[in-house]
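Trainee: The following blocks contain the structures, represented as structure tokens.
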Structure 1
Amino acid sequence: MGYISEMRKYIGHSPIMVTAAMCIIYDKEKGILFEKRSDNGMWCVPGGAIELGESLEQALAREVKEETSLDISNPKLFDVAANVHMIYPNKDEVYYTDVVYEVNEYTGTLKYDEESTELKWFKINELPESIMPTQIEYIRKFVNMLK
């Protein structure tokens with residue numbers, strides 16, 4: 001059981017602050033890798049909260065592996081988005097600080113976990129319409145950087 005799940009036992013759905021490591025996996029041929037969330041059906045980039053004792057890069061590698069089955073290497077810091085507010089379908093409320101990395105080096109075969117229903121590459125000029133509102137700004141910034 002993860003740190004946040006453990007904390008929820010004590011605080012219920014009350015707001016908490018969380019640091020998350022997020023990953024824009026970009027392939028010049030394929031585009032950006034998105035996962036379709038199983039809890040709300042929206043598209044997002046892989047990533048998640050750091051656990052106690054983890055570095056951001058360790059959390060990033062773990063989350064990407066769990067959510068996509070890919071092994072990543074050489075993540076590059078891209079952006080930091082603070083005060084990212086989200087209320088999950090189960091009513092858990094979180095204020096995230098998303099530390100966003102760009103990753104161009106990865107190995108493995110795509111396979112999603114229970115947090116997702118699909119993994120899909122999207123060309124930068126054909127991104128999905130239903131992107132998580134908490135991620136739109138830094139994804140848009142990344143796409144504009146490539147143009």
Structure 2
Amino acid sequence: MLISNPIPMTILLVEDDEVDIMNVKRAFKKNNISNPLLVAHNGIEALELLRSKAVDAPKPKIVLLDLNMPRMGGIEFLKEIRQDQELSALSVFIMTTSNEDGDKIDAFNLNVAGYILKPLSMDRFIAAVSTLNSYWTLCEFPE
């Protein structure tokens with residue numbers, strides 16, 4: 001018997017493209033995913049959010065990360081969180097247009113949980129988000 005966690009896990013989307021942000025929100029809605037979704041528009045904004053000491057702010061355990069962003073891109077962000085003892089255990093899924101082997105190698109060398117290419121058709125994107133939801137629903141994360 002599956003027992004669901006009563007407190008939905010907060011997810012951080014790090015994405016600079018407003019259309020992609022809306023697509024993620026639409027895919028969450030289509031899949032009835034009620035997890036709180038925080039949005040940062042680049043790596044610097046995401047680090048500020050993750051390192052915030054605000055007590056009432058839920059700390060994300062999962063990050064959906066674009067690679068190509070202004071100010072601080074995804075690989076730089078990954079390097080930064082992997083060196084930070086408090087953030088190094090975050091589960092990070094790349095969602096990017098980059099099909100470059102170098103980006104894939106860099107991402108997996110920085111322990112990403114998955115690498116998803118976009119743009120997918122909306123149907124395929126909704127299915128991909130459904131799969132991600134199944135993953136993070138089944139996984140146990142430390143407090």
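Trainee: Where does the value 31 come from, among 1, 2, when relative contact order in percent (Cα under 8 Å, 6 or more apart) is the thing being computed?
Mentor: 1
Trainee: Given that distance in nm of label points 7 Å out along Cα→Cβ at positions 19 and 123, derived from a single structure, equals 3.9, which label among 1, 2 identifies that structure?
Mentor: Of the structures listed, the value fits 1.
Trainee: For the read-out mean count of other Cβ atoms within 10 Å over residues 11-18, a value of 20.2 was computed from one structure; give its label from 1, 2.
Mentor: 2
Trainee: Assign the value -12000, calculated as helix-only ellipticity at 222 nm (-39500 (n - 2.57) for each DSSP H run of 4 or more, over all residues; to 500), to the correct structure from 1, 2.
Mentor: Comparing all candidates, it corresponds to 2.
Coordinate-derived values only; no laboratory data. If you're wondering where the values come from, they're calculated on a predicted model, not measured in any experiment. Cβ atoms are built from the backbone, for glycine too; each structure is taken alone.
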